[in-house]
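*Asks:* Listed after this line are the structures, all set down as structure tokens.
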Structure 1
Amino acid sequence: MTDCHPVAHRRDASAVAIVGTGSYLPATEVTNAQLESRLNVPPGWIEERTGVRARRVAREDEATSDLATAAGEAAVADAGIDRREIDLVVVATSTPDQPLPATACTVQANLGLAGCPAFDVDAVCTGFLYALEVARSMMTGNPSLRHALVIGADTYSRVLDHTDRRTSVLFGDGAGAVVLGRAPVGITDLELGADGSMADYVRIPAGGSRRPTSADTLRSGGHLFRMEGRAVRLFAEQIFADLVDRALARARLDVGDLGLVVPHQANVRILERCAGRAGLSPGQIAITADTYGNTGAASVPVTLHQAVRDGRVRPRDKVLFVAFGGGMTWGSALMTWAGRDDRGPGHASRPTELQGSTR
């Protein structure tokens, strides 16, 4: 792709900032050894090609809303606010609980937030950045909105073809969340884009209005995830560097000015190539795909939360999110990280992570 142009681009976020982070990873871990035995591939085959060593899988009784609720609770606790101060809930997912209603409405009910707007956004693995911009824009345009809860959550284990060794080894289940509030510093630049001519690169062909559920679609596996791996890899390697370059140019920054880049966790090998092409050092990029796999719309907020928990993000750091996903979609978000003092006296002292329970 040589002529990528952003369809949506915003600057000057009016000091809307991330004031809390949280994540939820299901307790069940699936190792490469388990998959290699099932797929009849040699030991080490998965890690050599993808850099993924393990991934988490939701229990049978856990749905996307359960993961999202737990991550949302963790983020609200980290923000140190009363959950009644949340005035907006946006959930990014391409694996909702059901076609309707929105998974965000279930999350809203679980959190006891009846009355505030709640809706889903689907831009596949770029979904969290789309949801972030929707919430940021709404807060910028409506000063009465105090805080927004933005969640990325996916349970790809429910839609994978577990006989396909090209895709089934890549994905894991999880949810990540942030609370948006107001601070002296925050999100300063955000770019979103899409090119629907590449929609077939990542798809679930059946189950919608074009190919409704039928005996034939079930028999043919039309409800399972499909991906053109080589095409996605080439797209990712080009758009990643372009997004970094464009964000830096708009902000008049050099690559060395970035404290941390938090990318969509497609797989470790793709991220290594992307980082090198963008001129990033290993210490500038956050990676969780090795332990959690590709968690779809959850991957950016899950990785951000781990970076915050590990002390890799400091007040006033320049932090850049970069994502790409089915559609094909892409996005970036640049921010000056708000310190605890910027976030107000109610901000909690430690980031919170939940694992292995939905509450």
Structure 2
Amino acid sequence: MAAVTGEPIGRRVARWRVRRRLTQQMLADRLGRSKSWVDKVERGVRGLDRYSVIQEIAEVLRVDPSVLLGAPAPPSVGPPAGVDAVRAALASYDAGRTALSPGELRRQVTHAWLTYQHAHYAQTVRLLPGLLDAARGLAGAAPELLVPAYRVASAVLVKLGEADLGWLAADRAMAGAGGDPLLAAPAAASVGEALRALGRDRLALAVTVTAVPTTTSTGTPHGPLLLQAALAAAGCGERRHADDLLDRAAELAARRGDDPLCPGFGPVAVELARVVAAIGSGDAGAAVQRHERVLRREAWRRLPAEFRAAYLLDAARAYLAVGDLRAAGRAVVEADGVAPAEVRLRPVARTVIAEIARGRPAPAGVARLATLVGLTR
């Protein structure tokens, strides 16, 4: 596959590798290739003729495949304005200043989480600088609010392709949790999610598994942590370990049921995680079969919009892996109907749309989305 503009694609790979502070060996390790292979690609001795390989490299380098192909997205496409302000807020180490009471800060934290769960990412980003400053200012009086404030920052930054910043926010949440297990478990889940987004599944597995207690009770928020650990294990190729962790999560979910205080965890969320784990383990056929069963469950519709749309993008990846472009297209279009920002702002969504759009003719609705996210001119 030739690059759109004159510069060889290998040079772009080399430039972005250096920007991400990776050696050729580090890039090779993350791709499961040899250092010699990376060197030949960067020197143009070996061509990149498969889009799937370009996509894989782009994921490791945390750029859109179109950037490596020499066709960067137009200025209107990409993260919403305000990410730099969040970066500045995360770079602040002072105690913060706020006139808010703990009760008002609690309401603002809750509002930020609800805004995120409804997939209003641009609005969430605008809320974060003031929220983080206020949470730091009340860290002494209401330390339990510092962790969810940093966690919502981490969640939205990971969504927008800013996984490095997401990891920083999650790390701040972990530090703010101190030794409180009720705060440390969700903070560790955020760390695991950010590390997985960075392609560091092995490290994510170590962090999350270490944070999971030997026994879990219905009164502790370890469900999402177990799911993150399972997905990290699947990403490492440890399918049996992933299944064991998912079984533990299923037992906990069965005891708790669908908890409105933890909308991202419950019996149906565990079943969806099994689908994503199967994708991560390379068993797309099993993922598709399980996916088509789980969507028949009524509880699926009660999950937050952000959760459902993100999952549908994962389902689209499974359909792509088994060669069913039409079903992949339906999943992406449905995700756009559930939460447009999930599809139109996330770099991973643009990658999926680009691969589906390569089919001729493109499935219904996908061509429109390709235009909306800047993949066509």
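Readers should treat all values here as calculations from the given coordinates under stated rules, not as data from a laboratory. On a predicted model such as this, the values are computed, not experimentally measured, just so you know. Cβ atoms are built from the backbone, for glycine too; each structure is taken alone.
*Asks:* Taking helix-only ellipticity at 222 nm (-39500 (n - 2.57) for each DSSP H run of 4 or more, over all residues; to 500) from the coordinates of each of 1, 2, which one would give -20500?
*Replies:* 2
*Asks:* Moving on. Say we calculate FRET efficiency 1/(1 + (r/R0)^6) of positions 112 and 224 (r between Cβ atoms, R0 = 35 Å, to 0.05) for every structure; which of 1, 2 gives the highest result? Present the calculation step by step, with values, prior to reporting the outcome.
*Replies:* Numbers: 1: 0.50; 2: 1.00.
Top value of FRET efficiency 1/(1 + (r/R0)^6) of positions 112 and 224 (r between Cβ atoms, R0 = 35 Å, to 0.05), among 1, 2, belongs to structure 2.
*Asks:* Once distance in nm of label points 7 Å out along Cα→Cβ at positions 264 and 296 is calculated for all of 1, 2, which comes out largest? Working shown, then result.
*Replies:* Values: 1: 1.3; 2: 2.9.
Largest calculated value belongs to 2.
*Asks:* May I pose another question? When relative contact order in percent (Cα under 8 Å, 6 or more apart) is calculated, the result is 12; to which of the structures 1, 2 does this value belong?
*Replies:* Details: 1: 29; 2: 12.
Value 12 for relative contact order in percent (Cα under 8 Å, 6 or more apart) corresponds to 2 out of 1, 2.
*Asks:* Let me ask something else. Consider the structures 1, 2: one of them gives -0.64, -0.78, -1.11 for log10 I(q)/I(0) by the Debye sum over Cα atoms at q = 0.10, 0.11, 0.13 Å⁻¹ as calculated from the coordinates. Say which.
*Replies:* Numbers: 1: -0.55, -0.67, -0.96; 2: -0.64, -0.78, -1.11.
Traced to structure 2.
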